[in-house]
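Heads up, there are several structures right after this.
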Structure I
């Protein structure tokens, strides 16, 4: 098959959606398919197997600005533009990895050109959380266009059950929904050994984008204060984009010896995410702590479990589909820093005795297995 991927964001920005589109595209090429990824900007990515094609950013932004801010529809210009692309490359299907206002415009145009369209919703593009005001749907213009566009799509990949529930809200046919989670190379991770911590201190790791309210990063300081007030010995590694942002906290700066701040850990010599340096970092710890207020999926949870770490998380959508109490982690029902701190101080010892590496369900998140399921969905006659 000849496939066109359009991610709303892409590498070098690293998150669940970006990892999913990159990993899946590479695996599809390995399996004999052809994949072109269309971006608005040219990026340098080493060791990729897919092609990158750059869209006409000036034209797209012009049409977008007129439509979004002034309600003037110049989509006809994009129709001529995409028609040329379709005639030149003759794709069997277009796959949108997450969507925004611009890419929804592409979808309407491509359907008018009789193209086969699939979407993988990744969270903010479909979810709407009133408590923390999370999701693009708080933008009424986006939500209106989404309602008009979603029913045009031939098939939708839901990365979790909570995404499926959002699709049902939009009256999207269940027969066209394929539950396929975000995926990583499970076999590569499980083939590396986990280091045994000989120290008495609890070694915690959290991997996230350190500026998003939804990630619960405001709780790090509160939990750490509880540890120190109880003379609990710990070391907390905080790895990811903008980890230095946490140094703005006077508490973290003052107690810097309890925290290990790591910037985004990648290796351009490797094709698949997560890269071996990050896997190695996971394996140097005792527990992964997920503080997110909302997760559409939670790819770092999968990375941690595959690396042999139990996961302690709040009982949120996304996380509660992966974490099973006393099998591969523990879910804290109350969204309260005292609850998670108390669990780590007084109850974690029971969980630490479980051999997480024997989790048989983790293979369900392997990129090769799920890429094959994705290809099968593309070929389904009823969509």
Structure II
């Protein structure tokens, strides 16, 4: 009787996780474990509790499991509807959205939501659907249509203003467009112009960052972020405080780190947003370069496995969608670590599965679920 009960429980357990990619699951579990351990230290003297982080991580994995059960064909069928719903919500935000800290980003539908998060998934879904429909009959002007599809939500999000999320949505869409075959002769001129612009900003930074110089199409706070990146010491107690303190934390960790719960920058309240956007600084101080190498290895493994799943996907839609979602994970990690290290301007981009947050973790869980779905249903088709 006891053996049959154990056997039945084992069968139920295996059925729950059947079809999931074991390698991807272990990588995500590793990242979540690192995130939870870091949160326990980073959340000291903050109003959030470890139960909140555990709930968010659990919710993220539940969302991943549910999405992994959805056939990619169903995702393809609802892509246009999800995109249209996301655009409608963004328009609603522009008309009567909630304003917090000078930004109109939220919508009260009984519960307060941030519609721009939906577009991080809706954008690659929509563009992957479009190029799937145009497969075999694709023309040059299709890239123009794709640019319009991408530009509408990006402009609506940038207008809120929310430059960080706008850049993530833009990146998610551009990954699909580039992987769909956008010619390099169209890409390289924009890369060259961007590189030239960055060089000019670095060379003439002191001139263009003067108080009386107005940057077109850019808010004052965005200008200050770029100028602070060039010289954080120009405003050490104001705009440059975040960057300076996070760089001190990273450098003071050394090779082995100061030890768990032993970070002085975090626990003496020098690092702002220490459990969210700047959690990498806390992790670096306590676990050092060695810990950073382990964390980077986990992110590298996540990206490698995601691209491998995408490469073996059965059709263009799933290949584009899977690769774009994987590269979104890369963009999150690259931007966050670059920001905290003082290599990129400060923007509100969390570190995937490490930073505390509910909405972002659900979005990341949805993305991981898409990869699991592609892998699971490819195996079902093959069998």
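Quick one: relative contact order in percent (Cα under 8 Å, 6 or more apart) came out at 28 when computed from one of I, II, so which one is it?
Attributed to the structure labelled II.
Figure out for me which of the structures I, II the number -10500 belongs to, where helix-only ellipticity at 222 nm (-39500 (n - 2.57) for each DSSP H run of 4 or more, over all residues; to 500) was derived from the coordinates.
The read-out comes from structure I.
Once FRET efficiency 1/(1 + (r/R0)^6) of positions 94 and 358 (r between Cβ atoms, R0 = 30 Å, to 0.05) is calculated for all of I, II, which comes out largest?
Comparing I, II, the top value of FRET efficiency 1/(1 + (r/R0)^6) of positions 94 and 358 (r between Cβ atoms, R0 = 30 Å, to 0.05) belongs to II.
For which of I, II does Cα extents along the principal axes in Å, calculated from the coordinates, equal 72, 57, 42?
II
Where a number appears in this text, it was derived from the coordinates with a stated rule and is not lab data. What you see is a predicted model; the values in this text were computed from it and never measured. Cβ atoms are built from the backbone, for glycine too; each structure is taken alone.
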